[in-house]
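Please treat every number below as a calculation from the coordinates, not as lab data. Since this is a predicted model, take the numbers as computed values, not measurements. Cβ atoms are built from the backbone, for glycine too; each structure is taken alone.
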Structure P
Amino acid sequence: MSDHEHEHPHDGHDHQHLQPATGSADASVRSARPSDAPAVGVVQSQVWRLAYRGVVPDETLARFEPLAFSRAWRAALEGTPPAGHQLLVGCAGPQVVGYVSVGPCADPDATEGDAEVLTLGVHPDARRQGHGSRLLNAAVDVLRERGADTVYIWLPASDEATRKFLSDSGFGPDSAYRDSVVGPSGETVREIRMVGRIS
């Protein structure tokens, strides 16, 4: 998803502060290792196929294969990540069931202190167990430690479930939107941006 149209002044918005997640004895969040790549690939494939079904063309949906995602994550984890980027995984016992990637905000209107949750997902079979909240709050902790005071997340405008989850976590929509190219013939998906203040 690369070609975007932006209209998103975001100065002066009032947003709730993020709320802490509750803990669980057998659930954890940690930095990802190269050996986690296959599991992250499986989770991302399931998450994206569910989120984009009916939104992107079938041929695009078919490309959301675990192996392709796994290879990309392994290459990223084995190499030197771009400055400020990090992948965290959420686990149920030893099993990876979710992931979150963070980095600097690359939006044209980004200012110092702006950061971004680049991608966040929990396997459909592991939802409603607190993993998403733990991952999001761990990501916020990492970004806050790096000096961020504002976190942005992009999501498909049609993804009501994720929008509600983020709203319940203290994020709110701003006026930003973009049209991301997702298909081989230039098909686009409208995305909206949500923001949370973490300072």
Structure Q
Amino acid sequence: MDACLHLCRMGWRAIRIEEMDALTIIQRVTPLSMQDQQALLILFEEVSFNKHHNLIETGKNSHYLYFLKTGSCRIFYYKEDREVILDFAFPGDALISLNSYVHGKPGYETIQSLEPVTAYRINAAQLQSLFSNTLGIANWGRKLAEAETLKIEYRLMSKLFKTARESYQDLLDRSPELVNKIKLGFIASYLGISQVTLSRIRGKQ
């Protein structure tokens, strides 16, 4: 299946809401039976963080994965003491270090809140235990990893084949209200352009 189409079906590129509940998040990954929903919901712990809080940090093994309920985050890595923004996250998005989630090793990215956020936190070890005991939830976990991998592929394809203007429009389509709160410097870093060029793109929207 085309990566873009799959992510659209999951709602990844067209969020346009400011809050998402835990059950909706679970069902967006892949539908579960009522019994499996309840077993998974038990692991969803609602937590809140202030602006500029690092939910996941470069070089550290993340023992939790998160789903955003409200607010926005940026995902970035360090290159020669410079921050390079890979993506942004909005309500409903997963916040995961794939290297920690799949291999139990330190991740490469930092995920930081851009404003006060509320998220659902899941203990990775408890989730892995559910995978071992429940086939439906194990399949849910596999689908989640596939979706996160497809996001990486989509970001790469966008960098290779889309113009900065097209990528900016894609970002706006995901959550226009929240995108308008993000610093221009962060968006410019994400698009790989200068703030001057970004201002010109915004001026023609």
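Quick check on the output: 44 is percent of Cα pairs over 19 Å apart, for residues 74-161 alone, derived from one of P, Q. Which one produced it? Of the structures listed, the value fits P. A value of 0.96 for Rg/Rh (Cα atoms, Kirkwood Rh), calculated from one of P, Q, originates in structure Q. P, Q: which one has helix-only ellipticity at 222 nm (-39500 (n - 2.57) for each DSSP H run of 4 or more, over all residues; to 500), as calculated, at -9000? Source structure: P.
Comparing P, Q, where is relative contact order in percent (Cα under 8 Å, 6 or more apart) highest?
Going through P, Q one by one, relative contact order in percent (Cα under 8 Å, 6 or more apart) is largest in P.
Tell me which of P, Q gives 16.9 when you compute mean count of other Cβ atoms within 10 Å over residues 58-65. Of the structures listed, the value fits Q.
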